[in-house]
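So, here come the structures, one by one.
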Structure 1
Amino acid sequence: MPKFIVVDDFKFNGAVRRSGSVLSIVEDDLKNEIAKGKHPKSKKYLSGLLNHCTPVDAEAEMILFGNISEKRKSEDIEAETTARMNEIYVEMDAMGAAYDRRWKIARLENELLKAKKIHGV
């Protein structure tokens, strides 16, 4: 049975599901919730289950996203970005260049190029 963790309180199958609780659902019911589709403008699921819960186990992710989970893809991209940002911080520290940890990756890379030009690296 696919399992979900409830993120926001919501009503499902006649009962209120509280945030933080784990919700197990039959695979056929999950497929029915997916079949409700998405809103044409907001692209959010029309199902309360899918709007207020996140999958916990591999079975739920497999049904929702297929073989490769979109969630896992975004986590991988985020991890790569964080690693690259840490490399830039080390390079900037080695040159003695100023930076701000609030900057996103694009600005950090741009400032790194500027610092390399200024410091002749």
Structure 2
Amino acid sequence: MKRTDYNLFLDDIRDVKMIYPEMKETDFMIVRDFKSFVKIIIEYGLPVYISFDNDLGLLPNGELAPDGYACAKWLVNESGLDLRNLKFYVHSANPVAKVQIESLLNNYIAHLNES
């Protein structure tokens, strides 16, 4: 069921109120990992707004889980979606990852707008 009226919150630990005290949990679809991020977007379409964490914990085998940057790369390189109207915020505490995600998405969206 495609829809275009939802917000997506990507974070393995935090809840919405920790980042957006004025909002409710129900204002977002909450995903905790890369697979859920991809699944929700494939099922529902591109959200209006995405709030990104980067570090998404460990896999059951102890390896680092795919992170928020991997999610952003999937949007740009594999989703096939038009991201021109996407609004996003990177709430990650990881300053390097914050810049990576913001730069990737901002540069790609600027490229789309020039086309």
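Values in this text are rule-based calculations from the coordinates and carry no lab data. All of these numbers come straight from a predicted model, not from anything done at the bench. Cβ atoms are built from the backbone, for glycine too; each structure is taken alone.
Can you say which of 1, 2 returns 41, 29, 26 when Cα extents along the principal axes in Å is computed? Before the final figure, lay out each step's value.
On the way: 1: 66, 29, 28; 2: 41, 29, 26.
This figure was derived from 2.
Computing distance in nm of label points 7 Å out along Cα→Cβ at positions 16 and 96 for each of 1, 2, which one ends up highest?
Values: 1: 6.2; 2: 3.3.
Comparing 1, 2, the top value of distance in nm of label points 7 Å out along Cα→Cβ at positions 16 and 96 belongs to 1.
Have a look at 1, 2 and say which one yields -12000 for helix-only ellipticity at 222 nm (-39500 (n - 2.57) for each DSSP H run of 4 or more, over all residues; to 500), as calculated. Please list the in-between numbers first.
Values: 1: -16500; 2: -12000.
The correct label is 2.
Given that FRET efficiency 1/(1 + (r/R0)^6) of positions 8 and 104 (r between Cβ atoms, R0 = 25 Å, to 0.05), derived from a single structure, equals 0.90, which label among 1, 2 identifies that structure?
On the way: 1: 0.35; 2: 0.90.
Only structure 2 yields this read-out.
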- prompt: Comparing relative contact order in percent (Cα under 8 Å, 6 or more apart) across structures 1, 2, which is largest?
  reply: 2
